[in-house]
Structure P
Amino acid sequence: MSLLKRLLPALLVMTCAAKGKKAKGPPPPPPVGWHQEVGWASACYNPPEFGTLGLVDRRSARDEALRAMMDQWSGRRGDGISFDDRVIDNVETVMLGTPEKIEVAATENYKQCAAAMISGSTDAWKAWLSTLPARMLQGVCRRPLDDTMFWYLDIGAGWQFSASICEDDVVEITATASDKYRVDDGGPWINADGDTSKPAVGQEYPCNLEGCYVGQVVMRFRGQSGLEIIKPVGTRLVFDPPEHGAIEVTVNDTSYFNNVFRVERGLQDRTGITYTPLD
């Protein structure tokens, strides 16, 4: 008998056995809403796929998800889950201010809840919740410059007048031109444009780029990413920030102890600094 004839019955049995087995696919996703698996001590809220919803339904789904999470975190469901009230208040404040963040938070919360039900410990869930506000606010500009701000320049101090600005802000920074001061003993009286006969050269000056002068009013921008930009202001600068951050100004000098304002007829000059948002 040939080898093929001897193996044929075995091949037929294996083929039939293979046909008799049904391939197992991935388990179905959990249902939307409150869901409790066998063995879980309590239920977890599973949010819908927000991206598949229309605008009105999406907003309603966000509200429902936020209410469900708040009920469970605060212990109002009576299922044995209860977290710190201060943490919950912080999370609610952030999510009410940035409702689009509710979608990500609700999805992550279901995973944290399910993991807690499986492990029997809520420690990781609590830790996740406590860091949620900071993570939700990452990249979010909370304080746009929407009002004009005014100060008097302190020529005896370094960086001053810090103001938060958003990436979409355009800011006009101005300094009064008529007020004068001196940054060197016996030096000339100058205004916010600085001593234009003395370019600022050397790393000891806050602004030592081309166009930066000794005694000039200069600006520093520090972004959320760590980006730092220093520019000469003089009596006017329009600044368009590349990202969320903060601006501040100072006099472009290496030391401040001997800086003095001009006094004429008993009146001392005072340089005014203005931050104005531009549309």
Structure Q
Amino acid sequence: MPSLNLMVWNSRGENAAKAAFLQNLILNNPVVHGWQPDIIAIQEALAAPGGALWAMLAGLGNVAGGNNYALNPPQFVALQGEGYILKVSNNVAFARAFQRVNLAGDAGVVNAINTQMGPNKPTAQQEVAAMRQPGDAVLTAGGRRIPFMTWHAPRGPGQLLHGPSAAVNYDAYYFLQSSNFYNGLCAPGAGNLSLIGGDLNVTPMDLAAPTGLPAPIDFLLPNWDGVSNGLDHLLARGDGGAGGIHYQHAGHHATGGLSDHDVLVATVHWP
């Protein structure tokens, strides 16, 4: 079975201490000797490249033990007031560069909004245009295609839909799960793997329980399998859902107060 080592972190910004901590964790995992991530996704980086985390990841291939990171420079997606960083090892290549997803312009989202009645339609249009968007890339590893999405999901409540938890923005998930982008993410092709990693601002219980809302959000991210820590998640699925996917070396690493989010790691295996 193919496998990939995954790491996600909501860093709450960038500084030298965060960069030093993360570099040491990437190169010297304290739990599994020799474990190094193939995909590293950072949420809440600075709003432009050039911060301490970005600089550390850009130079990772030049430090002792970092030879596996020499080929691929980090890629960046800017959001309003923050950004995402995506760094991959030499074992992974970019089939399509990291980019910001525009859910407001997605045909599936536009169609879903057009079904809204009265003032809900302009409210939905304004909300999806203003909300924090995902970032995505198409990666390849070992001859497999790997669509990857990272997201610092908006916090709830939304303006249209209300489910069991006031902390969940069901509107944001409605827009995502109505989108053609998401439908494509759910169908990576036979033998391939789609991945979601990030601060999704939902708990494992939120993902497991029915929302009480109609499709396409009767569940949040249904038929994905993953590992979680608080609001942070690493999720995977193939064409038919999560069958045959399993995880190894899953865990989370406390940051000593550098962020209120631990660093979440796991190795994903798939058929």
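We did not get these values from a lab; they are worked out from the coordinates using the rules stated. This structure is a prediction, so every number in the text was calculated from the model and none was measured. Cβ atoms are built from the backbone, for glycine too; each structure is taken alone.
Tabulated results
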| read-out | value |
| --- | --- |
| Comparison of P, Q - label where distance in nm of label points 7 Å out along Cα→Cβ at positions 78 and 262 is highest | P |
| At a computed 1.74 (Cα Rg over 2.2 N^0.38 Å), which of P, Q | P |
| If helix-only ellipticity at 222 nm (-39500 (n - 2.57) for each DSSP H run of 4 or more, over all residues; to 500) is computed and equals -6000, the structure in P, Q | Q |
| Ranking P, Q by distance in nm of label points 7 Å out along Cα→Cβ at positions 102 and 142, the structure that comes out highest | Q |
| Comparison of P, Q - label where percent of Cα pairs over 24 Å apart, for residues 30-125 alone is highest | Q |
| Of the structures P, Q, the one that 15.2 was derived from, the read-out being mean count of other Cβ atoms within 10 Å over residues 150-157 | P |
| Structures P, Q, by mean count of other Cβ atoms within 10 Å over residues 174-181: label with the highest value | Q |
| Structure responsible for 17.6, with mean count of other Cβ atoms within 10 Å over residues 46-53 calculated and labels P, Q on offer | Q |
